[in-house]
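Once you scroll down, you'll see the structures, which are given as structure tokens.
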Structure 1
Amino acid sequence: MDIKQQYECVFKHFDGSGDGKISPAELHLCLGSLGGEISSEEAEAMVVLMDSDGDGQLGLDDFVRLIEGTEEEEKVRDLREAFKMYEMEDGSGCITPRSLKRMLSKLGEKKSLDECKLMIARFDLNGDGVLNFEEFRVMMS
């Protein structure tokens, strides 16, 4: 079963009325049954945000965009947590060669400061010698 078929299967499960659309009430009910904490108002807002044809319901394409958007948000959140582990304790918002060396050492990888500078240089898009979050995101993709 490919990803599109999986989305269609989940969509059909959420579409309790079988009309090919997911209403805010159906979204609220199904997410609640899956353990998702979402209010009726939040379900309504999600539908309004993702509804491409203005009918107040989610079609399959809208639903796929909603699911994939949620997955992307989770990925970014996870990357931000990882980034915080690598940046300096001062919260400077960047990964320096020294902070990279320190974190790699904690992970059991011994690298010299020069090796860390080279690792950073490969993804240092603005040439400032450190990695900001967007550069780190590129590196991790």
Structure 2
Amino acid sequence: MYYVNREQLSVRLQVIPEVAAALRQLEMNWDGSLLQGLAQERALHLAIETVTDIGSCLIDGFIMRDASSYEDIVEIIGGEQVFPAALQETLLELVRLRKPLVQEYYEWNRASLHPLTATLPETLTAFKSAVEAYLVQELGS
């Protein structure tokens, strides 16, 4: 029997549309200002934390193998077919940004639009749908 905290997953999944919308707005209105640069950093950081928090909840709840890193979280849930294989490279690229954003923030180029800002909204939306479908498949409605 699995103990999957669906409430905890649900509140994290609900953040995804907000982050995707923020990334879309940033891409459409990008002017390279400090404020937009900082907003982009935060949106990317929230995307990373949301994906890895959801992944960790799934790993714990479905008793998948332990993850040793943020990349490993994505690889484990990808290997368990939680999301389509086509999303894996973008999600790995996303979680690889954690160290530059959180530990090397003083080197981050705030004046440039990061390439993931344009592609992440679709990826995050597809990830959310895939996780919801996986939960229904594994646990029922």
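Read-outs throughout are calculated quantities, based only on the coordinates presented, and are distinct from any laboratory measurement. Since the structure is predicted, the reported quantities are computational estimates derived from the model, not experimental observations. Cβ atoms are built from the backbone, for glycine too; each structure is taken alone.
General observations
- Value 14, calculated as relative contact order in percent (Cα under 8 Å, 6 or more apart), assigned to which of 1, 2: 1
- Read-out helix-only ellipticity at 222 nm (-39500 (n - 2.57) for each DSSP H run of 4 or more, over all residues; to 500), computed value -19500, structure in 1, 2: 1
- Highest-scoring entry among 1, 2, by mean count of other Cβ atoms within 10 Å over residues 12-19, is 2.
- Entry that produces 2, 9, 14, 16, 11, 7, 8, 9, 11, 8, 4, 1, 0 once P(r) over Cα pairs in 5 Å bins from 0, in percent is calculated, selected from 1, 2: 1
- Computed over structures 1, 2, distance in nm of label points 7 Å out along Cα→Cβ at positions 44 and 108 reaches its largest value in 1.
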